[in-house]
1. Check the numbers for distance in nm of label points 7 Å out along Cα→Cβ at positions 37 and 93 across P, Q and tell me which is largest.
2. Taking Cα Rg over 2.2 N^0.38 Å, for residues 53-100 alone for each of P, Q, which is largest?
3. With FRET efficiency 1/(1 + (r/R0)^6) of positions 29 and 85 (r between Cβ atoms, R0 = 25 Å, to 0.05) coming out at 0.20, pick the structure among P, Q it was computed from.
4. Tell me which of P, Q gives 0.80 when you compute FRET efficiency 1/(1 + (r/R0)^6) of positions 5 and 141 (r between Cβ atoms, R0 = 25 Å, to 0.05).
5. Taking -18000 as the value of helix-only ellipticity at 222 nm (-39500 (n - 2.57) for each DSSP H run of 4 or more, over all residues; to 500) derived from one of the structures shown (P, Q), identify that structure.
6. Comparing FRET efficiency 1/(1 + (r/R0)^6) of positions 13 and 77 (r between Cβ atoms, R0 = 41 Å, to 0.05) across structures P, Q, which is largest?
7. Of the structures labelled P, Q, one was used to calculate Rg/Rh (Cα atoms, Kirkwood Rh), giving 1.03. Name it.
8. Thinking of P, Q, which structure, once FRET efficiency 1/(1 + (r/R0)^6) of positions 45 and 133 (r between Cβ atoms, R0 = 30 Å, to 0.05) is computed, gives back 1.00?
Structure P
Amino acid sequence: MLLKKTEKARLEFSPGMRTLSLRERSLLLLAQDKPLCELQAMYDGGGAQIVESLLRQGYLTASSVRKPKPGSPARSLAGARMYLFDICERLFARRDPVQAQHFREALRAAKDPVGMLEVGNALFEEVTRAAGAERAAALRERFRCLLPHGVVHHESV
């Protein structure tokens, strides 16, 4: 999904109009025709909350056009797998080393896309329990953006 600035967003950049925070304004500046997942990944994942707020306030609108742009993130199973490893390390390595080791082993053992998606689903369920549904949804959306177009997406991924 691509995001587009609204007229309200254009007015925000008019002289004398400063209603948003610096982070909100900088994300809004970059938002035109950018994929949702790219903006959500900004500020170490904090972009997800900012995008949600800008959408809710009417500064951004969603466009369902899905044409790849030059410089968009590469889609590959290897990249998606590495993203799952990264989530595992960042969210579970210190908090629950046993759980982190379980996910590492499961990801190494997943030799096909279906197996990797199953491990991803289990990982996102644990993220929901540990960090909340909103954080899990943001990470899930970024994961979807990394998967190649030919990979069948499970409904829960």
Structure Q
Amino acid sequence: MATIIELLPKEYGFVAIVLVIYCFLNFYMAAQVAIARKRYKVPYPTLYASESQNKDAKLFNCIQRGHQNSLETMAIFFMLMILGGLKHPSICGVLGVLYIIARYFYFKGYATGDPINRLKIGRLFFVALVGLMLCAISFGCTLLHRPCSS
């Protein structure tokens, strides 16, 4: 009986590596939020600073939102990478790298305190997600169109 590793395409390693790299990006963003909490005096468990109580609230909130938004889309990214990568591992690897680079710039742009800056390069994460969706759909269609096994 073949092991799961023997059944996966060799290039699926790119998918695994890209997913781990995204985890490092997430740790980086979380650390930036922790640093901002200390710098702008926003104690736990407060999720967002109040502008009436903290003159730096907008800046902290932008840093927090940059990380929070990345967490909100992380499950979608992971699922699309894992599924789409089963049929198109190299394409998903490249799209995953684009996604990670775009999410980094999305976060850095948001962290400036002007939310519009998140979209300069950061908007490319949408392109990567659409590409990953197409790869996952292609994988699903391949499964649906294969001959039935008895």
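1. Q
2. P
3. Of the structures listed, the value fits P.
4. Matching structure: P.
5. This figure was derived from P.
6. Answer by largest value of FRET efficiency 1/(1 + (r/R0)^6) of positions 13 and 77 (r between Cβ atoms, R0 = 41 Å, to 0.05): Q.
7. Label of the originating structure: P.
8. Checking each candidate, the match is P.
Computed from the coordinates by the stated procedures, all read-outs in this text should not be read as laboratory data. Given the structure is predicted, the values throughout are model-derived calculations rather than measurements. Cβ atoms are built from the backbone, for glycine too; each structure is taken alone.
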